[in-house]
Structure formats: structure tokens, C-alpha cells
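Please go over the structures that come below.
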Structure P
């Protein structure tokens, strides 16, 4: 994945996870991180995460054609919100990576040619880009696991913690 040439379109699931793990301020430091104007305007609030940090995300605007396409896709696909659909469309039209914790959106996006990245991959990416240390990555994962609102299966979190711990021993 060449993160410098692709845009990550984020939804509130990812933002909330990273906020709950106290690493949202560092996520903003990744280059080419964008949020759609509609999601930023309509879905972001203090329950999502620190609004002052979220305001630092670059915004990408949906075109009128993309907005029109929301209704076409929503008529064909059930279980995706208009915000899910616009994130998919913007990611597709910009040859971007879609960052989402939503399984239905992930499956739909991947089936339609859009690369998807989820919270644990973002944590790995931040570590690999030296935005956080390996030790911080482990602590971020532990914070996610301890948070009652995390929808990531504990076994997936445990697996990445083990990977990070193994890598810290070999470094």
C-alpha cells in the first residue's frame, strides 16, 4: 500500500476507535488523510471524538454527480447508509483507500474494487510510518481492547498485540 499516493477516506467508526485509544491526534499526522464533507458536517460530534482534532482532517467534497449516485446505489444495496455510500463513491472516484469499521461497507467496497483499511491496519501503518512507536502501538491496541465500545473482536486485537510484542523483542 503506497499511502503517499492514495487518500484515506474515513468514517466515524475509525475516528471513534482511534479517539477511544487516545491516538486520534497522531492519526491526523498521516499524510493524505481526508474525510468527506458530508460526514464531517453531519456525523461528527463530541461523541465521535475530539472535535478540535477532527477539524484538522482535510476535507474532500462530493460532486453533484456523486451525490446523485447515492440514491441509485441505495436503491440497489440494502444496509448501507447514505454516508456509507458517499464514502464508497468518493473513495472509488479518487482511487482512494476507504477506512471503515463497518463490515457491510467493507464487503461492498471490496466487491466493487475499492481497497479498505480498518483500525488495526491503521495502527500498524502509524507504527510503520514512525508516527507511533511499537510500544505505543501495543498500548493503543490494549486501550481498544479495554474500551467497551470497541467493535473489533478481542481475538483480532490480541493477535496484533502478539505480533507487535514479537517484533519488539526482535528489534
Structure Q
């Protein structure tokens, strides 16, 4: 019994590996979340720049045609250009909305990965507690057997023996 190996050592090792993998997965999920946030922030900044630029561009284009005679086709083309500018803003707003959705998805994935780490840690802790209890019980049993062996080696107790 001396130096008995913990019978669930292999399971504890596997659970430790699962915990390590869960931690790596959580780190990767957090990295993907940061990347998604950076992408969203970049797109939001681009939208803000476009929103500031568009009225200036419209004013510049209006100033370029004021006082110029234009036929119907040129006027239609001018209106289409203005519509394209408005469409550009709508497209950028849509990109920001899509990036927000990706960020929300990544946040959910990150939270799930963090919960997986917690569960894996709990599973390891349960086995570690069991191992500690088992080890203490084995130590007590070894001490008990050592005491028994010592008593047996003394031999039978005699009446005149003072020990």
C-alpha cells in the first residue's frame, strides 16, 4: 500500500487537458472579439467621416452647377450622383450594423468559452478534492498498518512487562 498510485490519476490528467484546451479556446474567442470590435470601430469611424464629407461634397457639386445651363439628361445625371452619395452612406451604415451583429455574436461566443473554462475548472477541482481525500485516507491506513505491524513485532504482552 505504500506509495499507492491514485486510481483516477489518468482521469484527472485528462480533465486538466480539457481545462487547458478550454482556456486556449477562451483566449482565442477573446481575440476574435477584439478583432470584431476593431473592425466595427473602423467601420463606424468611416461612416462618421463619410457623414461629415457628404454634405460638403453635395454643396461643392451644387456650387459647380449653379448658374450653368443644364439639359434634362445632365440634370438627371446630377440627381443620380447625389443619390449615389446617399446610397454610399446607407451602405456604410449597413456595414456598421453588420459589424455590430458580428461583435454581439463574438461576445456570446466569448461568454460561452468563459463558462466552459469555469466548468472545466470545477470538474478538475472535484477530482483534486477527491484525490486529496483519498491520499489522506491512504496515509491514515498506512499509519494504522504500521502501528499494527509494530504491535505484532513486540510480541505478546507479559504480565511482568511494564511497557
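Each value in this text was obtained by applying a stated rule to the coordinates, not by laboratory testing. Not measured: the values here are computed from a predicted model. Cβ atoms are built from the backbone, for glycine too; each structure is taken alone.
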Inset, instruction - Consider the structures P, Q: one of them gives 51 for percent of Cα pairs over 20 Å apart as calculated from the coordinates. Say which. - result: P
Legend entry - Read-out helix-only ellipticity at 222 nm (-39500 (n - 2.57) for each DSSP H run of 4 or more, over all residues; to 500), computed value -32500, structure in P, Q: Q
Inset, instruction - Compare relative contact order in percent (Cα under 8 Å, 6 or more apart) across structures P, Q and report the one with the greatest value. - result: Q
Legend entry - If percent of Cα pairs over 18 Å apart, for residues 30-85 alone is computed and equals 53, the structure in P, Q: Q
Inset, instruction - Give the label, chosen from P, Q, of the structure having the highest value of FRET efficiency 1/(1 + (r/R0)^6) of positions 110 and 134 (r between Cβ atoms, R0 = 30 Å, to 0.05). - result: P
